[in-house]
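Below you'll find the structures, each written out as structure tokens.
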Structure P
């Protein structure tokens, strides 16, 4: 579920003054949400709200599994609370494997699929939607307030993804540039590079992930930063890699 596909839901939440809008994909394994003001709440924030609730209110314990494209807020929370964290390539199947083998509190991916210790080691958008509403009820806070708390605790985290069709030649040029381990992405100094899946360039207050599709002439660019302008700049610079 993406904001650009939820105009009708957003309009209805605003028109009828609903507390929350829930959106799942066709087979209901992924979840997106809209707060009472009609603001889209992405999977990164939903994952963090549920993680904090399970750990802080439910007092449940276990490892955390995240794909390499999921928010760095997860890393910060796990480090702060000394929680074992596993990072996997993109794809819930990698998280599910660890969840079936170990005691895992929550595991998920940036595209909206996650599973928790309360349910099966698989994605379930409807169950997770009910759990999200439980958080609101138990904590007595709106979805907007829960999101604001994340900003207060971890700092603002903005995220965008671009799927770009490219020719095989351009695809190879971009990947070759990534393999050269650039010291800078535009004006951003590269602090480290994560090769868990593609090329994830860590910079101050953010990151850029570049992944190529194995089945089509497509490169996916993911970025997180403290402002949306920073995110877009990272994405723009990533697309210029040659």
Structure Q
């Protein structure tokens, strides 16, 4: 039945062409641009899988997350790696969930603190990714000035600020794998790898999606893409979650 639906939906998009998908250029290991300038990461593998099984060309453009999100809200293309919030529900049509990414709190060794809820970050300066949402509780805490957010577009910059004591903690996705991906790519961070500690409890479980601005009328395309998500999960191309 799923295969039949995929075949019925396919001809329109083969003729119309694949829409442009915007993506973060440094969301390790979820999706990023590698040293050769090519798209890489888990979400990139999903997009490649979708292109393969539908016979369509992959159109992906990497940029900063802030720009990717801004371009998507303007209806210039879709955006992958999008979180779902109540405010965004009025702006975007969403795919089915792709997978869950745990957003972790990283501190400098010797400066660990107990954490189990957002209130435990009260008074702290937290390094965040520019333009990202970390769930409504965290976003509201920033808006209410319960804590402060220091935004940067490059994850390595965030960790260097942590290393040099300019922030209290930093938010990093994908657990130890995500942290290692950032640290190992930068000589200074790699030389100080032992200085970074992930707190036991993640800040939030961030479910990721592909989204299009509602005025793009991409519900039929998303229905097709959902079939690719299901197939990729069945074939273990993408995980259910990254801890």
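Observations on the model:
- Origin of the derived value 15.1 (Kirkwood radius over Cα pairs in Å, for residues 63-158 alone; candidates P, Q): Q
- Among P, Q, structure where P(r) over Cα pairs in 10 Å bins from 0, in percent, for residues 103-190 alone as derived comes to 17, 54, 26, 3: Q
- When distance in nm of label points 7 Å out along Cα→Cβ at positions 55 and 223 is worked out for each of P, Q, structure P gives the greatest result.
- Identity of the structure behind 30 (criterion: relative contact order in percent (Cα under 8 Å, 6 or more apart), calculated), options P, Q: Q
Each value in this text was obtained by applying a stated rule to the coordinates, not by laboratory testing. Note that the structure is a prediction, hence the values are computed from the model and not measured. Cβ atoms are built from the backbone, for glycine too; each structure is taken alone.
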